[in-house]
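Quick heads-up: structures coming right below.
Laboratory data are not the source of any read-out in this text; all were calculated from the coordinates shown. As the structure is a computational prediction, the values presented were derived from the model and not from experiment. Cβ atoms are built from the backbone, for glycine too; each structure is taken alone.
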Structure 1
């Protein structure tokens, strides 16, 4: 780090110029990034996606639907209502990519008119990410009339609204978080110059990351939540790193020249930044184990912004400090008060009664953890949108009026090895359909047999032996057969996203596999999402825990300190999830009750496990530094805590402000992520860092620094 700092000092002006050039180029592409992002990211390559492709390409049955919802005005007659609906649907026939229109007045339509409302379904031969121009065409051709009020909903509309809401949320959070972050920085440093530098470094890493992600977005699908995650992590982490380095630089500058201050700050605080950034990087990389697009998006965006935050902190930041030199203290608004004595008194108070302080802290954390046992997880849909969006209002009205189960059947695709229209394969298909019809959870089964007028396999084979039978079955076979495969659509009595529907899918997966069938549909998709997370989260958790332990063990040459840090992190995160359940799921403090978004526990863990390690690394690094000089555990704790408490508290406050500002946004998953991270950081910065860390380190004494073969441990007397 010393050699790197010396080179940065020598090339300081070139490094600043290079970063400025990179930021200008990156900004050009960063503003174009939102146009590449689409969808919530709840997608994965499983059987549900495979069935969707088969239905779309082989049977021309799309799962990309727009619902056109019609509401009759009071003064209109039923005839006027019908006429205006039909006129609207005629105008929509030329929409780009339109595959079919299911009208409420089609002969085969069933239950699409109810309580002075009706709906039509537009099916498109496109992917969700390609629907922008089609949605614009549909919106241009629908208008309210004196007889009918027309609205749109469905997944493509909701995805587009989610993208718009996410961009609005980003602007709103920046307007709240950045000014308050600047105020906290001014209180920490007392001057505008020193306060502006952390913001500058943080924004440089965010802009550069988003510019680079534009090129990634051209190659792989990225979720719209990237717009919230990258600034949230980048600004908070960049300011954290810069705070630590700037503070250490100011300390060293008071004792030496500029070059030496830069080198010393990099050798101490710079080293902590690298270890801390590595912990955050590993926490985020654990999400790569889960094959769901949103986790890959968050991991990719998060890891990229962490790397660039570290890189800017150890190159751009020291270069700027080297150029500014003593001018860092210019434009002082006030001289910050020395908070050392205050923190020293507090640390002394905590360490006088370590057992009692540990017990009180753990009791509070256990109380906070209690609600987590009742957590209910769900995949976000239209309900994740803020109030005020028409697609959400229409969806709620549609679900309240109609049976959405009919729109989300479980689909079985049958692909036999032999000729489908032969005795054995058709008999197997018939047996499966019969078994499904007898299932108490099944409401309706549509298949080749039902479309043929409820004929069985033997009757169909017999009919195919005659010319008249062939002529009668030809339209049915054209509709239900393609490339020697057919499909069964099963309407369940359960809601598509319910636990009962997922359990039903799991039950039938084994039998379907034995009969050369694969399952698809919304219920299958939900089951795959839940099972993928459930099956893979253990691998990600093990990876991050083991790798973090090794990193911290090597950093501090200690066996127990990394273990303590990890256990404290797990306890504080569990308390965070408990509070999230109490707040969002149970609807306290004026929050409308809503399930916890399925991704929240994994995302918050992946993000916060590394972020909260920042403070552990910053604090323990300073304690370790003092301990190496004094070999006195209690003195090291006191000096480390008092010298870092002010700056770490400021860093935590900024992290809470930047992430907590997303609590004022409208997209529910983003709101829950922001609140979750802010809560976790608050718990870590208060109960854990201020009370548990000094208490436990006091109790463990010299065992804190025990490490096999360590010279200090061999010489020291361990406590009885």
Structure 2
């Protein structure tokens, strides 16, 4: 192994003063580091980092290979695989995204491949909340990663650069997390400084020194072997030694960075702690609020201080012992709870550290605060200091652990009606739709009135949701449900349709509604379906009870949720999956999904001198689902209501009698497509007429086109559809002819293949 030479940092370098957010500073540092690979997946509030880097990539400002994953688990795998190749790797995630990738983190630390992961902290479900707390951060404490904290945007920039140099030290070689508060730090802009010349950053981090690589065929290696006792304990002991080496290296790297930046960091940030009598300990942004309060208290003669670690792995136990030796009372504020442990994780680590100092008499109190992004104001910090003063004065702790900021409900203040009246059975059944099995048994025949005659049928969801103007989700779902007779239970995966209909304490749903995570909806609904049939079999539910189970997915849900959907299809649960296709991840801000077509502009597939929109073709989900041999697959659009109505009725029959049905419905999304709100139906019609989105069904393996623009003389070139949307107008320009030709060729290829399947029952 090549031994790394101790680097000699340059003297203080020229810097630019600016006004930027934490996410902007994270992207800027990544661009200046110029990582080899970034595997990523969109999740609020970290997604902005990938968006900013993609724009920079389109403008030719860096060479990072930006790889959009199918989910956070896949993104973590991409990053781990890339790190075994001896280059620098970067990722950013939050909340459930971190948890979905969690099993990958101990693999990377135990095999000692450095990388940097920005964790933009956010509350963990359920219920769904996108605001910032530390409940995701606490899951990382036992993964073997170094964890640096950043209280404000300046620290986000600095810690990302420091993370590379620290993690790559030969005696350390560990991956590093840089954690900062979602929205409080990620989206709030502050005065910052950053290096004027990218080369300054390159010289500070230096060339990467490979310990080993999977990319040297002449020197083969085995990475991640099967390891039994007693070898595994030795591996973990080496990891422990690496973390101890990191503990020694942290102050050195901080000092080296201070030499070129003028910004000094210590393992623990101590504010007014030289003679502090009482103190609060807070992670990240809340500490800045507490410092202002400490200043005011000192003006009143109270010796108050603030303790805020910059590093929590390795845990700065000695630094905390030194800082708190003469403090009479300490309030530890935590934005996450370790449920059932009578205090958060940091509480117990602080108490353990102090216990090892026999001279320490500090009284410790814990308050859980700020969950779900609840703001931390001056008065909250004043309350914490008040608790510390009371304990110091009395010499005892009356309430060592509690929550701060809980708002008890008042039954007398409850709204008269929180929800909508449930649907009555007679409102859900019209008797106007009849499904007949053909005598040959190969298909179904549906008798149904025109869709307009069903306009009075009660809706399964009501107006009052928060969808964007022109959104096609709910008109399309309404048309689908008009073809469904009787009672339904719906499950919505995370996405626009879920977010805009269930803002607590209200709901737009008049039927039983369930939400589960982006990736696991099909499994969840499959479990409920099987429970329904088993309870029927045991006589625990009314005999003859019929419920149609429908999963609504979209906004990329059939990317991250593809595995669960295929599993449910192979098990053939009696349920319907309805995927609304808006060609992006709209609930997180218009990022590309695998349903985004080639060349289309999104916030993670920008157009610029070095990039022309999305770099690969869209996923043909109906054909993937058909390959699982489920009884019924179909496509539909809002603008063909009679077609959608008949197919919905068929899907219900199949879900009740033979197993799973799957529907993909193209819906207008003016925000993503950059089209006028009022043109949605026209744009969708053009998508069908150019054969980009053909209308067809696959019924027990037999493909049938239900609308043929060639046969009707309505076929238009694909470019005519592209011209209608702002996200694709760049494809019409002469300089992008190659991309346009590739797009049109793929549309034609899939259409001709579909026609061949239509003509042959064997295909």
Comparing mean count of other Cβ atoms within 10 Å over residues 344-351 across 1, 2, which structure shows the greatest value? 2
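Given 3.8 as the derived value for distance in nm of label points 7 Å out along Cα→Cβ at positions 96 and 360, which of the supplied structures 1, 2 does it correspond to? Show your work: numbers first, answer last.
Details: 1: 6.5; 2: 3.8.
Considering all the candidates, the number was obtained from 2.
Going by distance in nm of label points 7 Å out along Cα→Cβ at positions 608 and 632, which of structures 1, 2 comes out largest? Before the final figure, lay out each step's value.
Working: 1: 3.7; 2: 4.8.
Max of distance in nm of label points 7 Å out along Cα→Cβ at positions 608 and 632: 2.
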If P(r) over Cα pairs in 10 Å bins from 0, in percent, for residues 328-663 alone is computed and equals 5, 19, 24, 18, 15, 11, 6, 2, 0, the structure in 1, 2: 2
Given 20 as the derived value for relative contact order in percent (Cα under 8 Å, 6 or more apart), which of the supplied structures 1, 2 does it correspond to? 1
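Identify the structure, out of 1, 2, from whose coordinates helix-only ellipticity at 222 nm (-39500 (n - 2.57) for each DSSP H run of 4 or more, over all residues; to 500) was calculated to give -11000. Kindly include the intermediate steps, with their values, before the conclusion.
On the way: 1: -21000; 2: -11000.
Working through the options, I get structure 2.
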